[in-house]
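All of the numbers you see were taken from the coordinates with simple rules; none came from a lab. Quick caveat: nothing in here was measured; it's all calculated off a predicted structure. Cβ atoms are built from the backbone, for glycine too; each structure is taken alone.
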Structure I
Amino acid sequence: MNRHSSRVESIYDLILQPSVLKNFAIRYARLQIGQNYMKEYEIKQIDGLIPLIQDLVLEIKTLYSRLFVLYGFRHETLICDKDIYRFYKENQAKQHAGVKMLRNSVSLLKLSSHPPLWDHLKESWGMVHPILEAQPILRCDLPFESSLRFLRHQDYPYNRGSTNSITVWIPLQDVDSELGALLVAPGTSQHNYPHQNGLIDSSIDFQWEQLPMRMGEVLSFSQRLVHESGVNNSRHSKIRFTAILRVSDYGNNNYIQRYTE
């Protein structure tokens, strides 16, 4: 199958286009350290993930339909990204609270606990006993709202998980440069960069790589890899929804000792 066919342009299109895309190539980057290599990130299609994404998308639509009725918001018969964007413009606090509420949804928890996903993390990253070190996050990145971006940072200083901890980034739709695919700086995972409130000084020069992804793919990367949110420049008011997991390994003796002391 051509990798650029049957694109899913928003999280709602996949309700009407439920085809499961298979046989995607695995993409990854690794850093050479002497004679050894350390993986920095990997993108892989995970079997059985798309139906779980569909369930979460339906729950997102259900929540917004309830919000729209509750606050008398007029919208199209079939809820679309433009409706959510207009609701955000008129009710920012309520929109943020709604997205935060979905962090406790059963659909997000099912997506986060999908067994093939965890089998992949064990096999690919050599984790012995991977666990969620924090509650799953659902991000909603709206068009041209640059103030909501999370600029250059490493996740490790925020989370202080195991030394082999990773972040898992699961887009709920295709993500390209226009929709704001994640930006990473290969070669940075062996350094602890000085930061203020978690953000790395903008004067430090990084070579950025943007990672476009297809719905059903999963990006996993070292929590020491420098990265930042892409800019959603959608000309059609499309929203980027992403599920994010922080994963540690209690098979790592240093982590379990530090955690239990």
Structure II
Amino acid sequence: MPMPEGRVLGLIGGLGPGATVHYYRGLLAAHAAQNRTARMLIAHADVNRVMAAAGAKDYAGLANYLAGLIASMKAGGAELTAIVAITPHICVPQLTPICPLPLIDMVSEVTAEIRARRLGRVAMLGTRFVIESRMFGRLDGIETVMPEADEINFIHETYTAIVAGSAPAASLARLRDLARTFIGRDGAQAVLLAGTDLSTVFDESSIDFPAIDCAAVHIKAITKRLIEQGEPGAQRSTHRQESGGSRPSA
């Protein structure tokens, strides 16, 4: 007998391909665990364009680019949307008013997870945009470790190499050393794996420091929303009450 289907997800992928595959597999497994069939569309976003816009602080331009991809998925039947990478979430304040679909926001979900674990101070591994902004200034009431400038450069460069599939083992080992340094030297209670491609080389069961896998938190939240909102009488998203929003101009 066919399994019940969840709602249709419009997933912005390509940021990079490894992160997209990680989300796809994770969502399939999470749906199967609930005896549901996943339904999703994936739009490929240009990682170079996204990183360039983030570096130039062109958040409005980035939001319009992502909203255009989301509009295409809405036309194909998507009912909710999510982004497989953390860095593009830097433009969520600009994206939300124009987003054609309700957005399942990774940063909001990670913040909730930190609070649920009763953590007051965390460190991050990810791009420089994530680290230097203290994850976009949205971790309200949570202290964040600010690494030394050379440490940030190394983390950013290594993460970029992971996305490209070219990070040497020695660099990954140093990332682990830095995570332990943030715990011991800087008093972090946990390290956020704040870059989805980190989940392709690390996971919470195989690392030797307390961590929160942001992608895993996000995948769990996406699955919950897709399945629960597929039930009769379920409530609409609390992140966006309507699926309207205007499509950006070309």
Of the structures I, II, report the one carrying the highest value of FRET efficiency 1/(1 + (r/R0)^6) of positions 169 and 225 (r between Cβ atoms, R0 = 25 Å, to 0.05). I
Just checking, which of I, II has the largest value of FRET efficiency 1/(1 + (r/R0)^6) of positions 105 and 209 (r between Cβ atoms, R0 = 30 Å, to 0.05)? II
Output 50, 43, 36 (Cα extents along the principal axes in Å, calculated) maps, among I, II, to structure II
Across I, II, distance in nm of label points 7 Å out along Cα→Cβ at positions 121 and 161 reaches its greatest value in structure II
One of I, II was used to compute helix-only ellipticity at 222 nm (-39500 (n - 2.57) for each DSSP H run of 4 or more, over all residues; to 500), and the answer was -13500. Which one was it? II
